[in-house]
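Any read-out appearing in this document is the output of simple, stated calculations on the displayed coordinates, not a laboratory observation. Since the structure is predicted, the reported quantities are computational estimates derived from the model, not experimental observations. Cβ atoms are built from the backbone, for glycine too; each structure is taken alone.
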Structure P
Amino acid sequence: MIRIYVEAPLYPTENPEKVKKAIKTFYKGRVAEREGPGYKIIYGESAELSSIKPLYEAIRASQIISAVRSYLYRRKRGNRVELLFHKQAAYMGKISLLDNERESPLGAVRIVIEADDIRSIIDWLAPRL
């Protein structure tokens with residue numbers, strides 16, 4: 001079993017297509033909008049590991065496998081790991097991992113991965129070198 005959630009806030013001053021593009025930097029799948037407290041949320045859900053293949057490829061293209069592996073293990077909680085990305089960097093096709101959502105002025109792109117064997121997912125995304 002694997003479950004992948006992705007979301008990013010959409011504030012009134014933002015272009016929805018740009019926020020969707022930021023999400024699609026790391027996620028391929030359907031995205032939709034829903035209302036949040038004072039803003040909208042662009043989100044997607046998947047049960048397919050292939051939906052985060054763009055993230056897999058971006059990690060390798062950026063040559064940051066070891067750093068991402070360390071980040072993932074620091075943020076692993078039980079059978080779940082949460083990644084936060086700077087929204088503007090993601091829009092530009094770059095990986096900028098965050099420890100805290102407040103580090104991105106317009107909110108972060110959040111990817112949550114839940115799996116029965118989360119370690120194997122981490123090993124797939126960022127293998128030990």
Structure Q
Amino acid sequence: MMKFLLFGFAGALGAFSRYWMSTAVKDALGRESVLATFAVNLLGCLLFGLFWVLAEEKRVVPPGAATIVLTGFLGAFTTFSAFVHDSNRLLAQSQTWPALGNLAGQVVFGLLALQLGLWAGRNLWS
């Protein structure tokens with residue numbers, strides 16, 4: 001039960017942090033700036049890489065804590081960091097084509113899924 005509470009707390013903190021950082025960037029650069037998401041995604045990737053090394057290579061962060069931070073906090077902060085990590089893992093395993101397919105596929109199909117969702121929301125519900 002405690003693990004679920006910690007995941008929930010970490011997720012809430014990640015979501016709050018995303019909102020705070022996005023708002024701060026938009027306030028500084030203008031409401032229509034896409035750099036808010038860009039900044040969140042870059043920071044998420046940096047933090048994911050840092051925590052991954054500290055947990056998996058340096059072993060200075062307990063595995064349970066790393067899971068809560070990587071999945072809970074960063075999962076709510078941004079899933080882009082996990083997307084980039086998965087692609088990097090494929091590249092590190094010399095699986096170039098699957099990595100490029102993952103990168104291009106998630107972007108292209110993500111855009112298509114967004115368009116489908118926008119269409120469905122506009123046309124199927126009154």
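For the reader, a short list of remarks on this structure follows.
- Structures P, Q, by mean count of other Cβ atoms within 10 Å over residues 51-58: label with the highest value: P
- Given 23, 16, 13 for semi-axes √(5λ) of the Cα gyration tensor in Å, calculated: source structure among P, Q: P
- Read-out relative contact order in percent (Cα under 8 Å, 6 or more apart), computed value 27, structure in P, Q: Q
- Structure with the greatest value (metric distance in nm of label points 7 Å out along Cα→Cβ at positions 19 and 91, set P, Q): Q
- Given 13.8 for mean count of other Cβ atoms within 10 Å over residues 3-10, calculated: source structure among P, Q: Q
- When helix-only ellipticity at 222 nm (-39500 (n - 2.57) for each DSSP H run of 4 or more, over all residues; to 500) is computed across structures P, Q, the figure -25500 traces back to Q.
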